[in-house]
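Pasting the structures here.
Please treat every number below as a calculation from the coordinates, not as lab data. Only a predicted model underlies this, so the values are computations on that prediction, with no experimental measurement involved. Cβ atoms are built from the backbone, for glycine too; each structure is taken alone.
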Structure 1
Amino acid sequence: MAELIDGKAIAAGIRADVATAVAAFTAQTGYVPTLATVLVGDDAGSAYYVRAKHRACKSAGMKSVGHELSAETTQAELESLLKTLNDDDSIDGILVQLPLPKHIDEQRIIDLVAIEKDVDGFNVQNIGALAMRGREPRFSPATPLGIMRLLSEIGVDLNGKNVAMIGRSNLVGTPTTLLLANANATVTLCHSRTRNLAEHTRLADIVISAVGRPNLITGEMLKEGCIVIDVAINEVADETAKRGYRLVGDVAFESAEKVAAHITPVPGGVGPMTIAMLLVNTLKAAQLRRATT
């Protein structure tokens with residue numbers, strides 16, 4: 001039976017460490033690290049995540065400034081706001097909540113965030129540096145960093161490990177693949193056109209799934225004693241649940257936990273790590289901008 005990887009507990013420890021470091025930073029410099037968030041539209045899920053990020057900043061002793069824009073906001077208006085935030089010396093990190101409305105050029109907006117304030121790590125300069133050997137990005141994306149931290153916390157030496165990364169999104173799959181490769185893992189990047197997915201997962205010491213398809217990965221597709229990191233959060237109907245649905249990942253948990261050595265729950269696995277690593281990036285941004293470590 002697999003041992004649960006408690007993302008909540010690990011994230012709580014990281015957030016406590018960040019709060020201690022923020023207090024020391026503020027005492028040394030007189031500055032309070034500050035995150036600016038930009039939310040465009042009225043998507044309930046996005047609004048929930050932004051509120052959670054503001055609460056996390058407050059609990060860590062950081063400041064946060066929220067900018068909530070209507071779904072009708074134009075490309076030019078959003079670009080103008082980002083230029084203002086880039087020029088605002090009181091802002092250390094900028095987070096544009098994704099996804100953006102379809103009429104907005106998302107990649108242009110992401111790349112408009114100043115590199116020294118790109119705490120989401122999605123600017124093409126950061127991703128490009130991550131993809132090049134011998135180069136270090138200023139920031140890496142929070143969810144992939146959270147995945148790497150979870151693996152570190154359970155004592156995994158990635159050197160030479162076989163990893164099946166399922167999902168190739170710009171937000172999770174691709175940057176996680178790059179981080180794993182930089183840690184000397186051998187990564188097989190799987191996706192919607194991968195043939196015979198089980199052939200790849202059964203060879204993997206570590207399986208990471210970030211697709212958004214419930215029960216995509218079952219126990220019979222896993223190698224005995226592997227590690228399973230389930231990034232996805234899916235809603236499935238459940239008449240017994242108060243809200244009429246429950247949250248599950250990509251992994252069929254009950255069958256997978258009988259095979260794996262370690263597995264993340266959903267919720268409570270990767271999710272809490274994303275916000276914790278965002279705080280780490282925001283503190284790092286403030287330290288670099290104020291020339292202190």
Structure 2
Amino acid sequence: MPDKTVFLCAISNISSGSCSEDCAFCTQSAHYHADIERYKYKSVENIVYEARLARANRAIGFCLVTAGKGITDKTLSFVCEAATAVKKAEPELNIIACNGTASVEQMRELKRAGVGSYNHNLESSREYYPKICSTHSWEERYETCENAKVAGLDLCSGGIFGMGESEADRLSMVVALKTLAPASVAINFFHPNPALPLKENVLNIEEALDIVRYVKSQLPSSMIMVAGGRERMFGERQAEIFEAGANAIVIGNYLTTKGNAPDKDIVMLESLGLQIAQSCHG
């Protein structure tokens with residue numbers, strides 16, 4: 001196996017649903033009325049509890065996610081408050097902010113509050129993007145990724161596969177990711193929902209593994225994280241993603257969908273002889 005160290009990351013959905021954007025892949029869009037839990041802001045105490053649980057489950061990344069196009073002043077204040085509290089409670093966690101489009105100064109404010117990384121996915125190729133979102137542009141996404149690097153944050157960026165895109169679209173998105181040279185790349189697989197206008201473009205496991213291999217070959221210096229849709233996509237063949245080049249996964253639940261119990265993933269990793277990273281540096 002190419003890399004025997006695996007990095008674990010956990011997600012906290014700190015502001016859920018009621019997003020004004022029309023991203024066709026997202027149940028948090030208010031356009032589609034998906035049956036999900038919706039709330040404005042999770043309590044900081046609850047966020048800290050989730051961070052402690054994530055660390056107990058051996059995560060070294062903890063992602064604070066808010067629904068919405070981008071960071072407002074109120075959102076910025078809330079995320080900074082949450083990040084400061086999490087960093088105080090669990091100083092070894094790398095705090096990742098995922099709050100939509102953001103300026104360099106907003107990201108610098110996040111960094112001052114203890115955030116180490118910013119996650120903002122391109123989602124698809126520039127060419128395919130208008131088919132999945134009309135309320136903001138692919139270029140805004142790309143610019144936000146650039147802003148994260150200017151602000152001195154580690155960039156995590158990637159996309160979603162299985163949304164009806166062509167092979168050329170996949171290649172185009174990876175080319176764009178290469179120009180950003182993110183510290184980590186998030187590979188997500190579309191999770192359908194009956195409320196969404198976007199219907200599943202079924203990928204088989206071999207195609208999905210080929211995607212992981214290709215992304216790793218093109219971004220060999222980036223951490224390759226298989227995130228949303230992992231359990232549904234690979235089923236009993238989870239182990240093969242690491243052979244294909246992945247060296248990070250999300251443990252626990254996602255934004256609006258359930259994941260494996262963390263202890264189940266830990267048992268899997270240990271059974272494969274993989275080492276679970278103790279810090280961001282391995």
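Using distance in nm of label points 7 Å out along Cα→Cβ at positions 207 and 223 for the comparison, can you identify which of 1, 2 gives the largest number? Each step should come with its number before you reach the end.
Numbers: 1: 1.2; 2: 2.9.
Ranking 1, 2 on distance in nm of label points 7 Å out along Cα→Cβ at positions 207 and 223, first place is 2.
Upon calculation of mean count of other Cβ atoms within 10 Å over residues 127-134 from the atomic coordinates, which of the structures 1, 2 produces 13.8?
Working through the options, I get structure 1.
Suppose log10 I(q)/I(0) by the Debye sum over Cα atoms at q = 0.10 Å⁻¹ works out to -0.47; of 1, 2, which structure was it derived from?
Numbers: 1: -0.56; 2: -0.47.
It traces back to 2.
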Origin of the derived value -10500 (helix-only ellipticity at 222 nm (-39500 (n - 2.57) for each DSSP H run of 4 or more, over all residues; to 500); candidates 1, 2)
2
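Distance in nm of label points 7 Å out along Cα→Cβ at positions 7 and 239 was computed and gave 3.0; which structure, 1, 2, did it come from?
The read-out was computed on structure 1.
When distance in nm of label points 7 Å out along Cα→Cβ at positions 87 and 263 is calculated for each of the structures 1, 2, which structure yields the highest value? Before the final figure, lay out each step's value.
Numbers: 1: 5.4; 2: 3.3.
Largest calculated value belongs to 1.
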From the coordinates of one of 1, 2, P(r) over Cα pairs in 5 Å bins from 0, in percent, for residues 23-70 alone came out at 5, 16, 21, 19, 16, 16, 7, 1; that one is structure 2
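Taking mean count of other Cβ atoms within 10 Å over residues 79-86 as the criterion, which structure among 1, 2 has the greatest value?
When mean count of other Cβ atoms within 10 Å over residues 79-86 is computed for each of 1, 2, structure 2 gives the biggest number.
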